[in-house]
Structure I
Amino acid sequence: MTLTAARTVRVEVSPVYEVHVGADLLRTAGTLVAQENLALIADANVRHLYGHDLVDALTDAGKRVTRVAFTPGEASKDVATYARIVRELARAGLGRDSAVLALGGGVAGDLAGFVAATYLRGVPYYQFPTTLLAMVDSSVGGKTGVDLPEGKNLLGAYWQPRAVLADVLTLRSLPVRELRQGAAEMLKTGLIGDPVLIDFVDNQMVRAVTRQGQLPADDELVDAVARSVAVKSSIVAADEREQGVRSHLNLGHTLGHAVEAASRFALPHGDSVFYGLVFAALLGRRRGLADVVERLVGTVKRLGPEPLPQLGLDDLMPFMARDKKALAGRPRFVLLADVGRPVVVGDVTDDEIRAAWRELEEMMR
């Protein structure tokens, strides 16, 4: 068997860390983690799939591992679950010489990262993403946090991991629904920084979804994930704390997060972002910016997101007003002057929002 070559992307923040992308990498985790006392945080499903092998690799390297599980799903990314986990770490006697390991998708990474950022005023942590969405987006960049009833990710901290290890073999266990969520973030990344990823989603990911999870070859996946990470890492390095260009990574997320939260997370993150990307394209076209509407709508429909929830704009506006990018209660949107040229606009009127929402409903319902 020919092993797929791994790729490494450096994230130039302080301290610098590396994202390792390849096949069959989890077995090398013991050489990646410096600390000896570890807390492995994963949901119950992921722990069953990969937790035992990861713990074996770590213990073989002389590590001591405390395992902490939580119920799968976005609903667990809340203050109550966070409080339970930090108390488990305290009862286990983990000190500042310990490290937190996040194993799983975006929920595990956000939650475990926030635990690491706040436990004992901050301990090191490592990301081991097992979903496409987490590999290409949430595991990189240091955003951690939990949700509040008032909105998504309203409680959090910037806390960069010491390293990220993305093993594409874990993607083989993903259902089609989860592959689609990652495709949404990959499509967003392509629109803001690497058109090759747009073609990858439009071809290989559409085939993977429509052929019931028949994934591209490992080397193709490694290349696409590494490309996505490279775009995000360059933006994070230029603006670690989202004072400027990092907000470009929120293309499609102002409406997307609102739909996700207003539906009480019945519509998953990636599907919500698909609708948010189309919405942003509609706003941009109305302003004479890049017209990518038809191509986006075609790609999104072929990927088959779950139906747009039966929500009115009045249901969504309060969430958009509380969006992280909002100023003085007014939502700001990332639009595309062209592919690869995102811009942030803060003067979108209610009439523009209503008109784009009506178009979105007509096109996507």
Structure II
Amino acid sequence: MKTKSVSETARKLTKKLILLAIIALALSVSPRSRADASLCGCLRSWDNSGAGDWFDPSNWAPYHDYLPSCGGPICPEDGGTTEADINNGGTAQISTLAQTAQACEVFIGKDSGQSGNLSVDHATLDQCNDMWVGYYGKGTLKITNGGLVTTIAGGFIAGEPDSSGTATVDGTNPDGRKSTWTVIGAGVGVGGTGGSVGGTALLTVTNQAQVSADNVHVWKSGTLTGNGTVTTTNGPTTVDGTLAPSGTLTINGNLTFGSIAANMRCNVSSTSVDNSQVSGRALLNGKLSVTVSVTGDFTLLHAANGFNNTQFSSYSFTYTGCLSASVSYRNNNDGSSDVILHVISTCN
């Protein structure tokens, strides 16, 4: 029997290692396989076409015996980190107070034609990587009744073209804990990612709820709305799409309307005045659109550190009844600035 030489064996081993390195490189540069190949060691896919309990292992394929996690014995090669995919039209529900749900990346509607829903109600989800609410498909995230979601590395709503995503952060629990989505070490993209415009996206923050991130970018196809609080810690809230307060939307940090295509949309009536309160500076651009049904003077935007001599580029008014509106800008002695809407009656 012929014995292979050590050098021949070494050459074959070297070829295998080179091949494996090429495959790994190809996977790492592919956007659609980046998470699978590089970031999360295992995958669990939601296997319930209806609504079910996140903590029930039978809802998670392929083995129906383990939950998504950020640690544990199931993926020792990657410290136990497990991606969670919700792509079959079903709804994963996290509503158990006694347990904290965990996952590496979460994809809700990962591929075109897929959809999924995730509900975090009065409970907690801790992630060790990204959240994608509509990646190439359709996704819905609801954080309600004091629910807490902590995401590391980025939160994206309708991140890729032709996708759609809706994220709602709403309300408090009976003890007054506010529903909160916290993104650590990265930003929130509403209708896009850090590099490009994505699909149709809606982020709603209401009833004392809050979103906190390094920065928030509302892309051209995105809308930010609500009467809660959006806080940025390492950059502005940038609006290239639509800012549509519903009541008073608080922006903790700076606000930038990033392009002439940006739109601030408000409704003014006898019962409600939509407006934004900015704790930092606001740089204005784009259009101010107002639907109005009552006379008077109304503050639509207040920035504690002023507007830096910027103004909206254009205005659009929709009236109920015989009314006429105009806009003025006021610089206050404390360095703050306001956008004031003036509405008068034109009835004879």
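Any read-out appearing in this document is the output of simple, stated calculations on the displayed coordinates, not a laboratory observation. Because the structure is predicted, anything quoted here is derived from the model rather than measured. Cβ atoms are built from the backbone, for glycine too; each structure is taken alone.
Suppose helix-only ellipticity at 222 nm (-39500 (n - 2.57) for each DSSP H run of 4 or more, over all residues; to 500) works out to -13000; of I, II, which structure was it derived from? It must be structure I, since only it matches.
When mean count of other Cβ atoms within 10 Å over residues 226-233 is computed for each of I, II, the one that comes out at 21.1 is II.
Any idea which of I, II comes out highest on relative contact order in percent (Cα under 8 Å, 6 or more apart)?
Details: I: 15; II: 7.
Largest one: structure I.
Hey, P(r) over Cα pairs in 10 Å bins from 0, in percent, for residues 90-257 alone derived from one of I, II reads 12, 45, 36, 7, 0; which structure?
Values: I: 10, 38, 35, 14, 3; II: 12, 45, 36, 7, 0.
Comparing all candidates, it corresponds to II.
Of the structures labelled I, II, which one yields 0.90 when FRET efficiency 1/(1 + (r/R0)^6) of positions 74 and 98 (r between Cβ atoms, R0 = 30 Å, to 0.05) is computed from its coordinates? Don't skip to the answer; put the middle values down first.
Values: I: 0.65; II: 0.90.
Comparing all candidates, it corresponds to II.
In this comparison of I, II, the computed figure 31, 59, 10, 0 for P(r) over Cα pairs in 20 Å bins from 0, in percent is attributed to I.
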